[in-house]
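Chemist: See the structures that follow.
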Structure P
Amino acid sequence: MSEPEAQAAVAGGLTQWQRVLYTFTAPSKTFEDIKRGNRSWWLPLIVLGLVSYLFFGAMVQKVGIRQVSENQIRMSPQQQEQMASLTPEQREQRYKISGAITEGIFIAGPVFGMAMAVIFAAVLMGTINFGFGGRAKFSEVFTVVYYAWLPGLVKILLGTAVIYAGVAPESFNIRNFAPTNLGAFLDPTDTAKWLYALATSLDAVTIWTAVLMGIGVATVAGLKRSSGYIAVFGWWAIIVLFSVGAAVLAGAMGG
């Protein structure tokens with residue numbers, strides 16, 4: 001494609017709102033538009049950030065940061081032992097630190113998300129180009145990652161709805177806050193750690209996101225979708241196996 005033709009293709013592309021909509025209804029249109037050179041990704045960043053802040057506000061209002069910290073400690077026998085050995089003043093200080101960390105992660109969420117997107121894009125670009133002979137550019141894959149993350153809105157909104165529906169603060173689990181996987185219906189304290197990790201990993205929204213990444217990466221790399229699926233789901237399988245393996249090790253150590 002000549003330079004004037006390339007510029008015309010970009011100028012006649014979709015708007016960001018159209019790309020957001022098509023990510024849910026016709027993802028190939030979104031990713032083809034990214035391949036044509038329309039690589040703006042700030043709208044998914046803003047939308048995901050705003051909805052995450054909405055969830056954070058609901059959590060603070062209905063559950064409370066202190067309760068969130070207490071719940072996480074209660075789900076870990078090892079942390080419970082550590083807390084039991086502390087004085088009341090030390091325990092209070094530990095709760096304050098834990099709460100401050102949680103707040104900081106949510107407040108700086110867009111920054112952490114951008115850092116993760118850089119890592120995801122670098123790994124996927126390397127995999128699809130060197131492993132499958134693709135021709136993807138970093139900026140293209142980076143944009144694909146942000147649009148592929150949009151189904152996360154469904155999970156965050158579901159989690160917000162669960163909070164406002166009256167979930168018991170004592171049972172709220174910030175690490176698995178929405179009923180999008182089997183782990184959400186299991187008791188993390190009574191279920192074998194490896195089984196809970198596996199059930200949590202098999203998450204509908206995560207799989208949806210992986211499918212979109214597979215389509216997007218294959219599209220911008222100029223390859224068949226099967227190549228994108230293998231690249232993305234290959235890494236997902238590695239992460240799941242690592243998570244389950246870590247849970248088995250933690251269970252064996254009594255953590």
Structure Q
Amino acid sequence: MPLAQFTAFACALASSARRETLPRFDKRLNVENKSGGGSFDPVTDADRAAEEAMRSLVAEQFPEHGLSGEEFPEKPGSGRYAWSLDPIDGTRSFICGLPNWTTLIALLEDAEPVLGLIDAPVLDQTYFGSGSEAWLVHGEVQSAIRASECSKLSEARLSTTDPFLFDGEAFAAFDRLRRACRVTRYGHDGYAYARIAAGSLDLVVENRLKPHDYNAIVPLIRAAGGHVGNWTGGSDLTGGAIVAAATRRLYDGAVEALAAE
């Protein structure tokens with residue numbers, strides 16, 4: 001199937017998730033803590049219902065495709081394609097009634113993400129990209145998007161979800177980077193990566209991410225002209241330490257700042 005048809009299907013998956021999340025947003029919710037320990041890792045009925053809706057649609061349309069997500073066990077496929085699903089990226093924002101949570105959807109071919117979609121239901125914005133083309137659908141309008149040409153830390157608009165998720169040297173490394181950048185904003189989860197693709201943020205740095213957190217962002221940001229790698233300058237993201245930048249030069253500068261003593 002041409003990638004354009006997979007893109008249309010990814011948009012249908014996002015719509016199916018919206019039908020479960022939006023009616024539950026800013027309402028009283030049953031919130032559980034998945035961590036079972038001192039940290040707080042929330043999950044709601046909306047997370048589970050949205051992932052179930054997307055899984056059902058994949059099983060119906062592409063039963064041979066693999067499936068992995070945040071809330072349910074992985075389902076191996078019998079072919080080269082698999083879907084990565086994060087029904088609500090930013091559940092903390094969701095339970096606080098804040099509008100910048102997203103749904104993350106990625107198509108993987110031979111274990112490599114080739115199509116990425118970030119949907120912001122409350123804002124009615126859908127970002128998607130593959131190859132060298134990235135798009136934003138806002139309402140009924142679809143527009144091509146492109147990352148900024150920012151190449152200097154001193155001019156960069158930086159974001160991370162929460163600086164207190166960094167420990168020890170990771171916190172010190174992020175603080176060095178923060179002080180080198182022009183402005184830093186917090187609390188946006190997956191939405192920050194979408195705004196790199198759209199050109200209004202330049203740099204996002206995070207760690208402890210899982211594949212469902214980053215699979216969608218990689219093809220989207222690359223399609224918009226940006227660069228995604230790890231904290232040490234490599235392309236292996238399995239350690240969960242992610243640097244997403246508007247340009248390769250800005251990425252290299254961020255890696256250098258993170259490594260400095």
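Where a number appears in this text, it was derived from the coordinates with a stated rule and is not lab data. Because the structure is predicted, anything quoted here is derived from the model rather than measured. Cβ atoms are built from the backbone, for glycine too; each structure is taken alone.
Chemist: Name the one structure among P, Q that helix-only ellipticity at 222 nm (-39500 (n - 2.57) for each DSSP H run of 4 or more, over all residues; to 500) of -23500 was derived from.
Modeler: Only one of P, Q returns -23500 for helix-only ellipticity at 222 nm (-39500 (n - 2.57) for each DSSP H run of 4 or more, over all residues; to 500), namely P.
Chemist: Tell me which structure, out of P, Q, gives 5.2 once distance in nm of label points 7 Å out along Cα→Cβ at positions 32 and 168 is calculated.
Modeler: P
Chemist: For structures P, Q, calculate Kirkwood radius over Cα pairs in Å and state which one comes out highest.
Modeler: Comparing P, Q, the top value of Kirkwood radius over Cα pairs in Å belongs to P.
Chemist: Supply the structure label, taken from P, Q, corresponding to Cα extents along the principal axes in Å, for residues 16-119 alone with the calculated value 61, 29, 20.
Modeler: The structure behind it is P.
Chemist: Of the structures P, Q, report the one carrying the highest value of relative contact order in percent (Cα under 8 Å, 6 or more apart).
Modeler: When relative contact order in percent (Cα under 8 Å, 6 or more apart) is computed for each of P, Q, structure P gives the biggest number.
Chemist: Consider the structures P, Q: one of them gives 2.8 for distance in nm of label points 7 Å out along Cα→Cβ at positions 40 and 72 as calculated from the coordinates. Say which.
Modeler: Q
Chemist: Ranked by distance in nm of label points 7 Å out along Cα→Cβ at positions 64 and 184, which of P, Q sits at the highest value?
Modeler: Q
Chemist: While we're looking at this one, here's another question. Quick check on the output: 1.0 is distance in nm of label points 7 Å out along Cα→Cβ at positions 200 and 224, derived from one of P, Q. Which one produced it?
Modeler: Label of the originating structure: Q.
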